[in-house]
Structure formats: structure tokens, C-alpha cells
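Trainee: Got some structures for you, see below.
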Structure I
Amino acid sequence: MKAVTYSGDKTLNVVPSHPIAPGAGEVRVEVAYCGVCGTDMHIYHGHMDQRVDMPQIIGHEVSAVVAELGEGVTNVAVGDKVAVRPLLFGEPAEFDRGHEHVGKNMKFIGIDQPGGMQGSWTVPAYTLHQLPADMSLRHGALIEPAAVAVHDVRLGEVKAGETCVVIGGGPIGLLIALVAKEKGARVILSEINATRLELAKSLDLEVVNPLEGDAAEAVSALTDGAMADCVFEVSGSTPGVELMTKLPAARGRIVMVAIHPEPRPVDLFKFFWSEIRLIGARLYEGRDFDDAIALVAAGKVPVEPLITAVNPIDEVQATFAGIAGDPAGVKYLIACGAED
């Protein structure tokens with residue numbers, strides 16, 4: 001078995017993965033696929049060197065098969081297919097108000113702790129969500145990002161008949177669009193990459209391209225001036241932030257999904273003038289994983305079209321370099337060993 005470690009300066013090493021026997025309340029899984037996330041690319045580019053304890057095994061978008069149970073584990077059985085919710089909650093704090101996924105002492109597995117881009121991985125049993133036996137493990141690797149989308153749409157309070165605009169057509173943006181569409185909303189995706197725009201069109205999503213004209217005017221034309229009930233900022237860009245306040249209707253909602261590590265100018269007058277709400281959305285809760293599994297299993301959120309490539313673990317350095325050089329791809333999976 002093998003593992004991928006990050007050791008700084010865009011360097012990924014493939015090293016032996018040694019099985020660790022699970023303790024009480026833990027499970028050892030054999031990893032099938034690990035998706036490459038935007039966070040992994042931030043790590044690769046060195047943007048999180050102050051947080052990552054190098055050399056660190058990275059990766060958190062995992063599908064796996066249960067291989068070994070620790071004492072007291074009852075929620076899964078050996079042979080089960082699972083997706084991993086990669087959060088270590090730590091001690092609860094008064095600050096948390098019961099929201100442990102954004103708690104003060106929460107640690108993210110794959111950043112703060114060794115992650116899942118390895119053949120054998122031992123994790124707390126509570127992080128595992130059972131997949132249907134007939135679900136492809138390829139699709140299982142997209143449950144984690146799909147759960148992000150479910151959480152974002154839930155916090156955005158999207159309802160059937162509403163109009164949503166998603167700014168940014170990467171993996172999370174596309175998944176948010178698909179989840180909102182499944183809710184019965186009309187969805188317009190704003191994206192500048194031609195390949196991603198074509199993919200969105202193939203998924204029956206309406207699109208606007210800010211490079212071809214004013215995106216707010218395009219949304220106005222598409223909606224006969226009604227604009228959006230809910231806007232999702234997923235681009236992480238200054239133009240995305242500038243656009244987001246131009247799109248909501250009166251008492252509309254903006255959901256901040258993207259990570260903006262630096263402060264950006266925001267037109268606060270728009271919030272006052274139209275009574276707009278800004279909602280932060282980070283990660284997911286257990287119910288979001290369960291809902292994501294149900295949506296993917298039923299084919300209501302198609303994930304196969306989002307898979308750009310599946311590469312062997314030995315090609316991980318080339319895969320990351322390729323992603324860094326070509327933003328057109330959507331979801332790359334690293335094959336870690338376990339099979340359907």
C-alpha cells in the first residue's frame with residue numbers, strides 16, 4: 001500500500017502506507033479513491049504551510065471499504081462501502097453553540113491530521129457514512145464535495161420556484177447548481193471557462209459568461225428584471241464578490257461558500273438598500289452527508305460527468321501539476337488501491 005505526503009515546495013512523495021490497527025471506537029478502511037480538492041491545491045501551492053505539519057498525508061474526499069473494526073464499533077461492518085466525513089471535533093466550547101463542525105477545537109483531517117490519500121487509513125467510526133452496496137466507489141469519492149453543496153443549499157434556504165445564481169463553475173459550484181436544481185429552483189451559473197460552461201450546459205444549467213458582457217445585466221435579461229432569490233459566491237475572486245451584491249432581488253440571500261483569505265471590498269450599501277442577507281457556509285454536518293448519499297444514489301445529482309480523470313497514485317505529482325496548469329478540469333480522482 002502507498003500514501004501521498006506533502007513536504008513543501010509543490011513536492012508530493014509516494015511513500016509506503018502502513019496499516020494502523022484501530023483502537024476503541026476506530027475503524028481501519030482500505031481507500032479506493034481520493035478526490036483532489038481545491039484545498040489540496042492550496043496545500044500544494046504552499047498557501048497552508050503554516051498549518052500543515054510536514055511531511056503530511058493529504059486528501060479528504062474519500063471512498064473506501066471497511067477492513068477492520070476497533071472495539072465497540074457498531075455503525076459499520078467489515079466489507080461495507082463508506083464515505084468519510086473528515087472532521088475531528090475535539091472538546092466542545094461555549095463558543096460553538098452546539099455547531100461542532102465549526103467549533104473552536106475542530107480539526108480537519110487531511111490538513112491538521114493525516115488524510116486519506118493512502119491505501120490504509122484508520123479513522124474514528126463516527127466519521128464513516130455507509131454507501132449503498134451498488135454505488136460505484138468512484139461516485140462515493142464525490143460524496144464529500146456533494147455534502148458541501150447540500151449544506152450550502154440548505155443554509156441558503158433554497159425553495160422550489162426560486163431563482164439561484166451560482167458564481168463559479170468548479171466542482172463545488174457545479175454541485176451546488178445541481179443540488180439547487182434538484183430542489184426545484186431555476187439555476188443560472190456564472191463562469192468564464194469555456195470547457196466548464198459547456199459541461200454546465202450539458203447538465204441542463206443556464207449559463208452566463210462575464211467575459212462576454214455584464215453578468216448582472218445578463219441575469220436581469222434572463223429573469224425579466226426579477227433577479228435572484230439566492231446567490232452563491234463560489235469563485236473566491238474579487239470579481240465574484242463585486243458581482244454577488246448586484247444579483248439579489250429585494251430581501252434576497254447571498255451564501256458565501258468560497259474561501260477568501262484576504263479581506264475584499266464589499267458594497268454594503270446594497271445590503272441596506274434591498275435588505276439582503278449574507279450567510280456564511282462552511283463544511284457540512286452529518287445530515288448533509290446522508291442527504292448527499294441519497295441524492296447521488298438515486299441519480300438526482302449526477303456525478304459521473306464531473307469526473308475529469310482517474311489517475312493511479314504513482315502519478316499524483318503529475319496530476320497536481322496538470323491541475324495547476326489547466327483550470328478547465330473539474331474532478332480528478334487518485335486511485336489508492338481498493339476496488340468495487
Structure II
Amino acid sequence: MKHYCKTRSIFPWFQVLFLTLWLVFPVRAATSPLKIVVSSPGPRNISYLPVDLIPRIGADREEGAQVVLLPVGGGSIAVQELISRNADFVVVGMPAQLSARAAGSDIVAIAAVDNAPLFVLMVREDLKGKIKTIADLRGKVVGVNTGTVSSKTTSQQLLELMLTTHKVPVKSVRIVAAGQSWDEQASLLRSGAVDAIMGDEPFASRLQAEKKAFFLANLGDPERAPKFPGAQFLHAALATRGEIIAHDPAKVEIMVKILRRSLRWIARHTPAELVDKLDIREPAERSALLSCLRKYKKLYNPDGQFLRRQLQETESFFRAASPGDPVALGLRIESMVDDQWVGTRQ
């Protein structure tokens with residue numbers, strides 16, 4: 001009888017425990033963070049710092065998501081990660097996106113990240129006096145951001161356009177992959193494997209400060225910016241696959257909100273606070289990045305909104321960089337931009 005009473009007194013507790021577990025675990029599963037994979041060139045490339053910043057400030061957690069970063073050596077590789085479904089979103093140069101779109105990729109731009117392209121054509125320091133102009137690059141080896149067979153990176157398109165603008169045949173220059181990080185670009189210049197690189201900030205400024213390279217052209221410096229069609233093109237932009245927009249628009253909306261949180265954080269904080277938040281401690285890297293952020297004060301788009309003028313400039317640039325390609329020449333940038341989450345202004 002005592003045994004029977006004990007069993008009856010304990011049994012309701014098991015019922016309560018079972019019911020509690022049954023109720024709690026489904027709720028946890030439903031509220032678990034949405035995993036979002038974002039690929040972009042880098043790491044710590046100045047044009048893509050808003051992406052690097054996302055997990056540092058919890059912009060993803062604020063939207064109930066977890067952003068997983070997938071850094072790569074060039075915009076075309078990032079696009080390939082998107083198309084092959086290894087990534088849900090990319091932040092890459094708009095010209096690279098146009099190149100992928102012209103090749104048949106299902107890529108759609110959904111938000112702007114940068115206000116200005118920051119590319120630097122830098123040359124090995126020991127070649128100063130031998131290479132004074134872009135025309136002097138004939139017969140030289142020039143590195144560009146790593147591309148793919150199906151599409152060209154923005155830096156390669158830019159290099160080729162600058163060469164043809166200065167009447168230098170593209171085939172007279174050997175173009176090689178240089179990656180899109182400090183380690184890759186610095187290693188190639190230091191080893192002498194390349195004579196020049198169409199490179200990125202803050203790596204270019206750091207190499208110049210260390211007297212490893214000098215600037216032949218700098219898109220961010222009005223005095224050293226070369227003249228070519230579409231010179232003020234939109235560089236970094238957030239993009240995804242058209243199928244994700246069609247089948248999971250809520251995911252797209254969340255990602256845009258996350259990016260806008262990052263952009264707004266940058267707009268409200270100093271360069272030093274940004275570098276601190278990224279936990280950049282190596283003195284040379286920190287100094288170069290701080291210098292660039294202070295120099296290019298209006299680099300980042302404050303809210304992700306597209307600028308009509310920028311889009312037109314980008315289309316002009318892409319067409320000028322794609323001579324003889326009927327598909328590229330016929331591609332309209334509006335056909336691959338969906339601004340329903342950020343809008344477009346003049």
C-alpha cells in the first residue's frame with residue numbers, strides 16, 4: 001500500500017516534467033537564430049568592413065539571426081559561392097555582379113554598401129623611375145582580385161579599361177590572380193612575383209608606408225584618379241539569388257536590416273571606434289586602416305539606399321569595360337537591381 005502511494009505521488013511530477021520539456025523545446029527550436037551565410041572579399045578589406053562588423057556589434061543577433069562570414073579572394077569567387085549555394089548573400093563590386101549576370105547567373109543586387117570605389121594601382125617600389133605611367137605597364141605582370149572563368153572581378157575590368165584608355169593592348173600585359181587580402185597582395189609584391197597590382201585599401205596604403213610600393217593611380221584621390229567612363233561606379237553592394245527573393249523574401253528583409261544596422265553604426269561612430277570594435281591590434285594594420293578611414297570620410301553608404309546616378313555610372317563603366325561583348329553591352333543594370341527594401345534616390 002505504501003509502495004502504491006509513493007508511485008501515485010511521484011507520477012504527476014513525471015507528467016509535469018514531460019509536459020514542460022514538450023512545451024519548451026519546440027519554442028526554443030522556433031526561436032533559434034536564422035543562419036545566414038555571407039561571402040565577401042577579404043578579410044579586413046576597407047570596402048567590405050560593414051560585413052566584418054556585423055557579428056562584432058551583434059547586428060545579426062538583433063534581428064534573430066546568425067551571420068556566418070565566408071571571406072574569399074575576389075568578387076567573382078564570392079559570386080560563385082552564391083551561385084553554387086554555399087552562401088545566401090554576397091557583398092561584392094557591382095561590375096563583378098554585372099559580369100556574372102551577363103554570364104547567366106541568377107544574381108540580384110538589393111542594397112548599396114559603398115559610396116566610392118577605392119582601388120589603387122600600385123607598383124613595386126624598386127620599379128620607381130622605370131614605370132611612370134600606365135603605358136609603361138606593357139610587358140609587365142599585373143595582379144588583380146581573383147576571378148573565375150565565367151566572370152571578371154571589378155579590379156580586372158578596371159585594369160583592362162585603364163589599359164585600353166591609355167592605348168595599351170590588354171594582351172601586352174600578363175594578368176594574374178592577386179587575391180583580396182593583405183597577406184596575398186603583400187606577398188606577391190615583396191617576392192617580386194608581380195610588377196604591379198590593381199589593389200585595395202588599406203593594404204595599398206600600408207605597402208606604401210612600408211616603402212614596398214608606390215601609387216600609379218588612385219580612384220580615391222582626385223589628383224591621381226584616372227579618367228575613364230563610369231569612374232564613379234558603385235563598388236560594394238549586397239546581392240542574393242533571385243530564387244531566394246522569390247521563395248524566402250523574409251530572409252532577404254532580415255539580411256537588409258542587418259546590413260543597415262551595420263552601416264548606421266559606422267555612421268554614428270569614429271574610425272578609431274570602428275577599428276577597436278574589429279579588434280585590430282597589429283600596429284601597422286591598425287595605423288593603415290585608421291589613416292584610410294579618416295582620409296575617405298564618406299566611403300560608406302549610410303543606409304543602403306541606391307543612388308540613381310551611381311547605377312548609371314556603373315552601367316557606363318561595365319559597357320566601356322566590355323567592348324565587343326553584345327550580351328554585356330545590352331545588359332541594363334535595372335534588370336538586376338531590386339530596391340524594394342532600400343529604395344533608390346537621385
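What follows draws every value from the coordinates through simple rules; no lab data is involved. Fair warning: this is a prediction, and the values are worked out from it, not measured in the lab. Cβ atoms are built from the backbone, for glycine too; each structure is taken alone.
Trainee: Ranked on distance in nm of label points 7 Å out along Cα→Cβ at positions 63 and 255, which label among I, II comes first with the largest value? Write out the running numbers ahead of the final one.
Mentor: Working: I: 2.4; II: 0.9.
With respect to distance in nm of label points 7 Å out along Cα→Cβ at positions 63 and 255, the highest-scoring structure among I, II is I.
Trainee: So, one more: Work out which structure the value 13.2 belongs to, where mean count of other Cβ atoms within 10 Å over residues 127-134 was derived from one of I, II.
Mentor: Working: I: 16.8; II: 13.2.
This figure was derived from II.
Trainee: Let me ask something else. Quick check: 2.3 is what I get for distance in nm of label points 7 Å out along Cα→Cβ at positions 279 and 303, calculated from one of I, II. Which structure matches? Mind dumping the intermediate values first?
Mentor: Numbers: I: 2.3; II: 3.3.
Answer by label: I.
Trainee: Tell me which of I, II gives -7500 when you compute helix-only ellipticity at 222 nm (-39500 (n - 2.57) for each DSSP H run of 4 or more, over all residues; to 500). Walk me through the intermediate numbers first.
Mentor: Working: I: -7500; II: -13500.
Going label by label, the one that fits is I.
Trainee: Out of I, II, choose the structure whose coordinates give P(r) over Cα pairs in 20 Å bins from 0, in percent equal to 31, 58, 11, 0 when calculated. Don't skip to the end; give the middle numbers.
Mentor: Working: I: 31, 58, 11, 0; II: 30, 51, 11, 6, 2, 0.
Derived from I, not from the others.
Trainee: Comparing I, II, where is FRET efficiency 1/(1 + (r/R0)^6) of positions 103 and 199 (r between Cβ atoms, R0 = 25 Å, to 0.05) highest? Each step should come with its number before you reach the end.
Mentor: Working: I: 0.10; II: 0.50.
Greatest value across I, II: structure II.
Trainee: Next up: With relative contact order in percent (Cα under 8 Å, 6 or more apart) as the yardstick, tell me which of I, II scores highest. Walk me through the numbers on the way to the answer.
Mentor: Working: I: 19; II: 24.
The maximum falls on structure II.
Trainee: Hey, mean count of other Cβ atoms within 10 Å over residues 183-190 derived from one of I, II reads 18.9; which structure?
Mentor: Values: I: 22.2; II: 18.9.
Value 18.9 for mean count of other Cβ atoms within 10 Å over residues 183-190 corresponds to II out of I, II.
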